[in-house]
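There are structures below to look over.
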Structure I
Amino acid sequence: MLQLLSVIDAMPLWAWVTFFTFITAMLALDLGVFQRETHVVSMKEALIWCGVWVTLALSFGALLWQWRGAEPAQQFLAGYLIELCLSVDNVFVFILVFAYFKVEPRYQHRVLFWGIIGAVLMRAVFIIVGVEVIERFHWVLYIFGAFLVYTGIKMALPSKEAEVDPEHNFTVKLFRRFYPVAPHNDRGHFFTIHNGRRMATPLFIVLLVIETTDLVFALDSLPAVLSITKDSFIALTSNIFAILGLRSLYFALSGIMGLFRFLKVGLAVILVFIGVKMLIEHWMKITTGTSLAVIGGVLVTSILMSVLIKAPPAPETR
């Protein structure tokens, strides 16, 4: 326990308190003011909020630059970009989950809001523990690096269309075993009274699936961000800024995900690159500036290729 506290204490307490106070205030403003009434999030609203979160992240990076110098700021930006890239897969799974459960668009924001609160807490624990593990057992870096290379190669290979089957989700099965689930939703609530009994609604089951999914994605996210920085404050803040923009990213991209068909290949290249970076770190040091240039370059290239290279027409069926 004292070892974990030492990781947190590497930064002044006021920095942690200020950051989490700001994040809490932004979430309260989002849910309590802008999302007080349940509604369908429009493309315009989603793009505005995407702009807000990106601007806040870049502003935070600028503050880091003034406060701690160029290297920490570049590490923050690189970690932020990596997490944004990994978020694309999250968005795709969210689309499948909401389609499977036939969740009305006006309730999707509520599920994502609480799902992301859980994601922030999980990432905080994962990153703080991960930094401590690496400090004590440096060889773990090579396991992380090999895992990222494997994940990137697997992602680049052709695969069947992903499917979502919550009936095989361990968390969902365990929850259903010990707590009753109502047969229908109740105006966006997670719990309701049905036949005189308090029950969870199917919308709460959706939330469980979202949380479980993010736990799986965190396995990629943790080694990816720790390949850029071992500073728990930078790793955690870059992750949180990217996660908080995930809801807006979902509503902005959900209708046009098919247009960015090379984005997944770009993400695979990025994962392999940072995996190799971790594996050769002992013999060859790749600077944060170089990593940032590679990540940004691959991301821009994959988006441009998706826009400029048209998908081949689907074969005609008779």
Structure II
Amino acid sequence: MRIITNSGLTGKRPANPVVTIGIFDGIHEGHKKLLSKVAQKARRAKGTGLVITFDPHPNRILDMIGAPPLLVSLKHRLKLIEAQGIDAALVLNFNKTLARYTALEFVKKILVKKIGARAVVIGSDFRFGKNKKGDIGLLKAMGRQYGFTVQSVPLLKIGGIPVSSTRIRALVLSGRLKEASILLGRPVSVLGTVINGSRRGRILGYPTANINPHHEAIPPSGVYAVYALVNGKKHKGILNIGVRPTFHNKGESEPTIEAHLFGFNKDIYGKDIEIIFIRRLRAEKRFPNREALIKQIRIDEQTANVIL
């Protein structure tokens, strides 16, 4: 998938662009329905399926206090968008200048002048432009003026409730991962970079990969059965999220994310890996000594192997 940034909006435009617009945090089942429509329409037109998305999240600029924790990072989001058959993504740097664009200005400057959109596909609740005054009616009127069509896709409902990133975010943060997975259409996962840790796991005989996540919506503390995607290969493992109470030092308040991959001993420091959550095994707890902790880790490993 071709990634276009603000500075890349020069030169030859994509052929017959079929465009959709949004944050698409999480790429849930509703997003997939919309992206699939874009990809199909682009193939029929022998054109380019193109997503316009934003970084950072607009709320980071418009409402810094109320900015939601992201379900996926930009890198992860683009990877998931590509998996839906999209040809190109325009990542607009959302800043105060862009925030001041009226809906009319956004259409004329971005959709028409920069992209040359031939068709626009959006969700039925789509709003855009300064103060979110742009809607489907305005888009259709401008489409007639500038030569692009507009199609809206109804909101997807599961269990009678619309699927939304907000709903999924609440489920993830409260640990209701099975429900979140249904709405996502895949297991909850975290993409992050392996960083140096305290190496206590190696001393215990269970080396771990310390993960710095690329986004903020992380499941609650506890021990989980997981898969880890490393260089495209899937590995079984267990993962702990928390403050490691058995070895906790005063002043350590930030939770860590540590994964022990079964039978894995390669050096992956600095690499990005994706952790796929399958099931929560137990809460994090403090053990009286190292031997008791090792015994519990052994039980966790056996339980996870059965589940995985």
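A short reminder: the numbers here are calculations on the coordinates, not readings from a lab. Source: prediction; values computed, not measured. Cβ atoms are built from the backbone, for glycine too; each structure is taken alone.
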Looking at structures I, II, which one was P(r) over Cα pairs in 5 Å bins from 0, in percent, for residues 12-139 alone calculated from, given that it came out as 2, 11, 21, 24, 23, 15, 4, 1, 0? II
Looking just at distance in nm of label points 7 Å out along Cα→Cβ at positions 116 and 268, which of the labels I, II belongs to the structure with the highest value? II
For structures I, II, calculate relative contact order in percent (Cα under 8 Å, 6 or more apart) and state which one comes out highest. I
Looking at volume of the Cα convex hull per residue in Å³, point out which structure of I, II has the largest value. I
Which one of I, II has helix-only ellipticity at 222 nm (-39500 (n - 2.57) for each DSSP H run of 4 or more, over all residues; to 500), as calculated from the coordinates, equal to -8000? II
Across I, II, distance in nm of label points 7 Å out along Cα→Cβ at positions 196 and 236 reaches its greatest value in structure I
Among I, II, considering only distance in nm of label points 7 Å out along Cα→Cβ at positions 108 and 132, which has the greatest calculated value? I
Identify which of structures I, II gives the largest calculated value of distance in nm of label points 7 Å out along Cα→Cβ at positions 20 and 228. II
